[in-house]
Structure 1
Amino acid sequence: MKVLPVVFNPNYHINGWETSHRFPMPKYQLLYQLLVEEGICDPKKFHQASPAPRNALERVHLPSYLDDFLAGQLDAKMMRRIGLPWSEGLVARTLASSGGSLMAGRLALELGIACNLGGGTHHAFPDYGAGFCIFNDVSVALRQLRAESRIRRALIVDLDVHQGDGTAWIHREEPEIFTFSMHCEVNFPFRKQQSDLDIPLSEGMEDKEYIEILENHLPFLIRDHQPDLIFYNAGCDPHVDDPLGKLKLTSEGLMARDTLVFETAVQAGIPIAAVLGGGYSRDHHEIAQRHSIVVRAASNVYKNTHESGIPSP
């Protein structure tokens, strides 16, 4: 049986994390355990993320910003904007998560679909972080893959409930990388950037209308842009119970959304790499369950693709 390529590193979780913190750090380790316990993923076949190399990070981020963060020398104001307390564990996690998205991109190009159980830090700009985001992992991965001549064109499908403002700004003058964001109009960041295509959604939108909007855009974006690779930010924070979301998608709606994205990519013959993106809850087991939806959807489509004889890209 073909097993979905899944990327993980134990450093995605920071030991000793303050569990009352708004950012639910334990969800990464809990997600890994959940996927193994339920037989969705084989622990012997996980791909362990390596830290992102310095040359890849510098394709997006200023050397001075990298140096200051890695050494713990960002000023207090910049760390408050990020919203996470600096530690050596945070450095290890940030490097591993960015390296994991690069690995997921490579695996997708080889095998058709891959998931990183981290990443999606789309609020990071070249010289500063924000909104729990430090390095822009998807941008780092895509620029590195382009530098390696593995791809020429890419499509970023960002369905996190918050606009990928850092991603939009980074690629604003890069026509080879098309940025597409569907996000809650009245949510963070309150100063939006301009993606190649932004679809601001009204507060309280439910499953049916959301899926219809996505169905009406995604196939045409793929057809018109002709990407060599799709990077999918599968934030589960549009969920009705997410405290930072303001949309009303159900778990069934998230499964329909994620399945639609993977099936559309496969039908077009385009490799797709998924990253987790945002998802928030005081109940860390609950948010791990919601994040597992994208992996379940990817696994189902991956298995169906191989069983039906559809060739990998």
Structure 2
Amino acid sequence: MTAATLSALKANTLPTRVLGKTGEHVPILGLGTGPGGMGMKNAAAIELYHQAIDMGVTYIDTAPGYERAQEQLGEVLSERRDEVFVVTKTLTADGDRALEILEESLRTLRVEQVDLAFVHHLGGLDIDAVLSKGGSLAALREAQRRGWTRYVGFTSHNQPWKSQRVLEEAEVDAVMLAMNFVDRHTYNFEEGVLPLAKEYNVGVAAMKIYGGAKGMDYHPKNQPSQLASTGSHDHRQALQYGLGLPGVAIAVVGMCSLKELQENVEWARNFEPLSPEKEAGLLNQGKAVAMKWGPHYGPVK
């Protein structure tokens, strides 16, 4: 990328949308830090995070499970906290443990408060425990009362029935769901969960819009996406699909190079929804790919 191109990218901002009931205006493209924390050297990851913020990608998603990601991001936040909507996660159904995890994340991130704390990977947790009085969702509400997080929600990759149950039985501010034109034929959060989120005005972030990293392994730098590894390189249409879903405020994408960042920023900046005909064609392509991928995030039911 030339210096002129980089300067132009930095001079512009991304389109924004309102993240549901939070009322927060967030860019339509967010940065996932899994690739940075698990596959990049610290200096390179830190530089990438700075570049992302410069280009308007100010929603940054992290988690303790992303190895060095929170430490890397902490270096950036020590200088630029006011510019970033910070998101982290707690991978547990137990409330006490959730508070411990979040407190440790605050220390690692070098902040007193995050903007959004998620119960991580709802599909892999005991849903009764999550929803109990001593569960992780109630604990994150306690963290909110303590001032540790501004908003509370959950992420979900699989078993969409669990997401439906939480939305129906508890109050959450935002969710992050695995949605792409391939996995619509397997997990189908689009038809079962998304309408509920919209009904309750819950903010929605779409993740895994390119299918995630191949084998869900972010350790090798420049690990190809599931789409790229199965022969599809039309990531722009995949982004258009995700951002075109009703109620979706933002697509969170894991990136590990300036080139990837530049591409995604340009696509987001020039976003237009797919025509009905193109969306139908894309979904038809996805049906064949879904047969190859199978339930790669875990069980459907």
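The numbers here are math on the coordinates, done by the rules we state, and not lab data. Owing to the predicted nature of the structure, the values given are computational and were not obtained by experimental measurement. Cβ atoms are built from the backbone, for glycine too; each structure is taken alone.
General observations
- Among candidates 1, 2, the computation of distance in nm of label points 7 Å out along Cα→Cβ at positions 111 and 223 that gave 2.4 used structure 2.
- In this comparison of 1, 2, the computed figure 0.85 for FRET efficiency 1/(1 + (r/R0)^6) of positions 15 and 255 (r between Cβ atoms, R0 = 25 Å, to 0.05) is attributed to 2.
- Identity of the structure behind 0.96 (criterion: Rg/Rh (Cα atoms, Kirkwood Rh), for residues 23-126 alone, calculated), options 1, 2: 2
- Entry that produces 25.4 once mean count of other Cβ atoms within 10 Å over residues 151-158 is calculated, selected from 1, 2: 2
- Looking across 1, 2, the calculation of Rg/Rh (Cα atoms, Kirkwood Rh), for residues 103-270 alone that yields 0.98 traces back to 2.
- Computing Cα Rg over 2.2 N^0.38 Å, for residues 135-230 alone across structures 1, 2 gives 1.10 for structure 1.
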